[in-house]
Each structure stands twice: as structure tokens, then as C-alpha cells.
Structure P
Amino acid sequence: MADNALSALQDRIHAAATAKQPLFIRGGDTKAFYGRPCQGESLDTTALTGIVAYAPGELVITARAGTTLAEVEQTMMEHDQILGFEPPHFGPGGTLGGAVAAGLSGPRRAYAGAVRDFVLGLKIVDGTGEPLAFGGRVMKNVAGFDVSRLQTGALGTLGVITEVSLKCLPRPKMEATVAQECTAAESIRRVNAWGGKPLPLSATAHHDGRLYVRLSGAPSAVTAAIATVGGEPVSSDAEFWSSVRDHTHSFFTAAHDGDRALWRLSVKSNAANVDLPGTQLIEWGGALRWLATGADADPAPIRAWAKTHGGHATLFRGGRRAQVFTPLDAPLAALHQRLKATFDPHGILNRGRLYPDF
């Protein structure tokens, strides 16, 4: 069945390439809000389902792109393993392929690694209908250009992901969350100081005058870290971090309501807190700042602040969708265009999702 679905996908892409017909790749459709508006007819990948191989002893799992994150994580949970980058689901239909294509990581990212750090290999169908494979199912591969990581976060503009191999992590023996009252500036100071100590940090978040810190690892290490960090225990910690990961936390739901825009600011973790227009939630020890502001807010000062502090700003939800990603300078734009021409010579895959011309 999976082979038939793959063959049908290849035929569809080949026909679209011949006709120069753009295609809009869709999986679970939980991240359709992310990126610029796409051109083209819908190309469904949800028939590509199933776990192809899982070797718990080797900490490697391989699954087809249309497999839901819930199925992958449940299978791994049975062997006390997790996806270290804690991928956002944004809904029950979130798929593995969509998670890799979007390149988004959850609360654990600053301490365990990003999506690209866990991708060992993947298979795609390029913009001509040709199947291609990169990387493998082992921790070490031959040297060369890392196309697997190149595809991660490309939002389907460089190929349709059909299968992914990922490195797994053992599930922590213990996890606990503590919360304490402090300002945003003080929270940034504290988490950066803790980051220089041998503490089992696995997530931090600050919102509305309250800092939440998750600790993960051996029970003795977590217990000792709680004494060092201080704060009140949070009983519903799993629910809290899921709400931050999947944007069901009140900060995000308020940002979704009405005429609002949600910005994702990736900056240096020790960047000073500033009163940008709107409200903020701070993650990743200060390296990720979510900003909810007016839909018509001028993006220039927001992007300028992020650039000054070593990062960039993305319009994550709402606002003017033509201005989602930071504009590229000429050399980077040329590189993007060359990559697009290599993997999608007819420009049919998710045209315009990242930038207008590719």
C-alpha cells in the first residue's frame, strides 16, 4: 500500500512538472498557518504512513512522512524513549514529515538540540518526480553535503519528504517543574547563570511575572537541582509544557484571538529584555522570545532589534503574510535560488511558501 502511495505521489509530481502546475504539499494540515500563502493544487502526503524500522537499542526510528507524531511518540514511549527536540503538534493530525519540513522544535530544544540535530537521513521526491535518498539509519554516515539537514525547515520547497530516520533519546527517569516570581529581565539573568552550572535543565519559560523551570534526569540530580534553583513545585507540569509546545497556553490563545500577530524572535539567550510593542513569553533560556502584537505593527523595528541581538524575527501567525520571513540579502537569495533550481527546476513545490520567487 505504501509503495502504491509513493508511486502515485511520484506520478502526480511528474505530471505537474510537465504541465508547470504548482503543488501545495499538505500532511496533517496543522501547520498550514506557517509561512507565506502557497500557490497550487493540494498534494496530500497522508497516505505515506507507518513506522518502517525501529531499533530501540540503537536509538533510531524510521517512519514515513504521513505518520502522525502521536503514533511515533507512542511507539517510542513503550520503550522509554522520546524525540529529543520535542516537536510541536499544533493538533492531533500533526505528522512526522510536517515536523521536519517546518523545522520547529519545542521547549527542550535549547538543552537537547534542534530538529536538524536528530535527522539521520531522509527520502524525498524532488520537483521532477524523482525519488532521492540522503543520509541513513545509523549515527555516522559518510562525509559530504548534508542534504538531510538542508531539507529540514525548507517547508517543502526543495522536495516532498516521504520518509525520515531520527535519532532517539532515552526518556528521563524523572522530570519536575518549579515556578518562581520574577521579572523578565531577572528570569533571563537567572537562566543564563544556571546554564553555566551542571544542572539538568530541560525547559524554561517566563510569562506574566512568573518563571517556569523544568529539570530532567536521574532522580538524585533533579532533587539536588530543585534545591539549587528554588521555587514552588508545579503539579501539572506535563500539561503546562504541552500547552507551551502546542500553543494552547493562554498567552498563545489570546494572541490568536482578534486582530493580532504572533512574532517568533530568535536571539542570543542573554539579549536584554526590552518593551517591544505587545506582550511576551520567553523560552529557551532567553533565546526564543514570542511577541504578541497588533496585526499592523511595523515589522522594521522588531526585525532590527532581533538582528542587533544576533538573530532574526519571523511573523509566525497573523499579520501581513507577505512579510513572514526576514528578507534575504543578495548573496543568500542567489544561493536559495540555486538550491531551488537543483531540487525543483520547474518551481512547482510549495511555490512562494518561503519567499515570493521560490
Structure Q
Amino acid sequence: MLRKGKDVSRMLDLRLENNRLKTMDYIKGFSIFSIALMHLLYFMKDMPASVLKLSGIGGTGGHVFFVCSGIGLYLSHLNKKSDFSAFIKNRFVKIYVPYIIVVFIAFLLPNQYSGDDRFAALLSHVFLYKMFLPQYQETFGEHFWFVSTIIQFYFLFMPMYKIKEKLNNNKAFFLIFFAISVFWWILCYKLGVGSVRVWNSFCLQFIWEFAMGFIIAEKFYEGRVFKIRKSLLLIAAVAGIGLQGALAFTSDVLRLFNDVPGVIGYTAMALLLMDIKPIKWLCTKISDFSFEYYLVHMLVFSNIFYFIKPESLPMQIALGLVSIFIALAAGSVYSKIVKKIINKKYFV
């Protein structure tokens, strides 16, 4: 509760409204957009290495998206419970179908894969075993690792919520899955596979984030209102992103251990930037087609830069700005196409 006369503008108010967490919509859009911007910079060959290194902060959006996925799925579960087959069918239609269509398009474009095992790479996506094979994990688009991890979480969702309800103790539930993630970080470090995507992006790396989403969802479902001082958010943003950057700049292997400060710092930064109306408006709009935008943005960027090949950095930046709008338009149109292809009942 705020005391009488307290300046409300200095506080951030988070709550569930009409069974929807509007702040989560914004954060989802913000996360995907920041990831796309990070990927775009890597197509600018003359961009300073220090800028490219710093842009890695945008990749933390994937972590926050895992938290949002946990929130969204557990809120849906609390509102309407479904059995495993119905849950997987629903997720399959929403995630796998749009994903595999984009993979097929990339498969048909010669510049999207240079290996001589193109058809084998395609099959690894179709049957989803690419998530276990380093040579195929990032074929047709290095960002597709994210889809693999999300699918892994879908198969873990029901066992996890049953564990949560059995324990009936949020602290114990979180500590169990946080311990699992810590074990995985140490294991990857000891095995020397911290830079291998199938290891550092396996679901156990982020399972603590997914579990945290369950707890947050339950609090909102129970009517909890979170009021956070913006001054504290600023401190969290600076400290979290600073520590994340320090670990990343020190060693690629140490990046395994920077998830916690990264999630805290990145989320705090995103919430602070929500006060800027154009950013809030854009990111909230993107959330309506965030997954489809994520799927197509690399396809758009790679083809634009492949065929145009700007020579100077100013031209690369200019082309990048144009690419952003084209990718957003492509994501929006693709989302509409997908929703026409698939039975609308899956999108309620």
C-alpha cells in the first residue's frame, strides 16, 4: 500500500487485469525485439567488435521470454486445466506448425545453408532431433535453438506443475529447479561444453526461469499487486547488466553463470523503458505476433544483406533500419497467414 501523498509516478504497479497481464505482453514484445536488434547488428560487418559484444545484452530477452512462458502457461492451467494430450496438441499447433513452415522456406533458399547434407538437416528439424545434434542445432537459422528449448519445456510443463502442487511450497519448488540449473551450469563448465549450443541452451540451463514463471503466475492469479520503486529498478538494471557483462567479457564459458544477474538486470531495464510511450506501444504491438516475428526476422535480415551487400558502415546501418521494418511487416503478415491456416479455436 502507498502512503497518502506518495508520488505514484515513482512506483511501478503490476497486476492482473481482466485475466491478462498486460505488462507481460509488453515484456514479451520487448524481449523478441531486442533479440532481433542484436541479430541485426551481426549482419553489419563493419560494426565495431565492442558494440557487437555489448549487443549480447539483447539476447537476455530469451531468458525473460522463458519466464513469460512459465507465467502464461501456468495462468492458463489455473484458469482451465487440460490433460497432457490436449496440452501438447495445442502447443504443437501454435509452435511447431509456424516453425516448420519457415524451416521449409529456408530449406528452399540456396543461401540459407551451405552444407552438403541439406536434406538431412531438414529432417532434423521436422523430427526435432536437431536439438541434440550440434551440427544441426542452428541450421537454417541460428535462432532456432530457442524453439528447441521451448518444446522441451512443453514436455516438462505438466510434470513440473504436478510437483508444484504436490509440494504446495513455492520456496521449495523454486529451490529444486534452481538447484537443477546450477548443477547443469557446473556440469557444462566441468565438461568444457559451455560454448556448445545443444548444451548451453538445453532446457535445464533455464529451468529455474521457467519455474519462477509458475510462482509469479500464481501470485497474480491470487490477486497480488506488485508495487516496485523505479529507483530500485534502476539499481537492479545497472547492477544486473553490469555483472552480466563482466562475466560475458571475461570468458565465453563464464556466460553459463550470468543468467541470474542477466534476468534481473534486463527485466528491470525493460520495466523502466516502459515509461517511454513509443517503446511501450511498439513492444505491446509486437507481442501480438512475437513468435512469428522471431521465426522470420533472421530470414529477412540474412536475405536482404546477402543480396544487397552494403559496403560502408553508414549504408549497413541504413539498410538495417529498413530491414527492421520489413521484418516487422513480415512477422505481422505471417502471423495472420498462420492463423488462417490453423483452426482458430487454437488461438483463443
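No value in this document is a laboratory result; all are computed from the given coordinates. The shown structure was predicted, so the numbers you read here are calculated from the model rather than taken from an experiment. Cβ atoms are built from the backbone, for glycine too; each structure is taken alone.
Laid out as a table, the results:
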item	result
Origin of the value 4.6, where distance in nm of label points 7 Å out along Cα→Cβ at positions 95 and 311 was derived from one of P, Q	Q
Which entry (P, Q) yields the derived value -22500 for helix-only ellipticity at 222 nm (-39500 (n - 2.57) for each DSSP H run of 4 or more, over all residues; to 500)	Q
Top of P, Q by distance in nm of label points 7 Å out along Cα→Cβ at positions 15 and 71, largest first	P
Source structure (of P, Q) for mean count of other Cβ atoms within 10 Å over residues 47-54, computed value 16.6	P
For 20 (relative contact order in percent (Cα under 8 Å, 6 or more apart), calculated) the corresponding structure among P, Q	P
Which entry (P, Q) yields the derived value 62, 51, 38 for Cα extents along the principal axes in Å	P
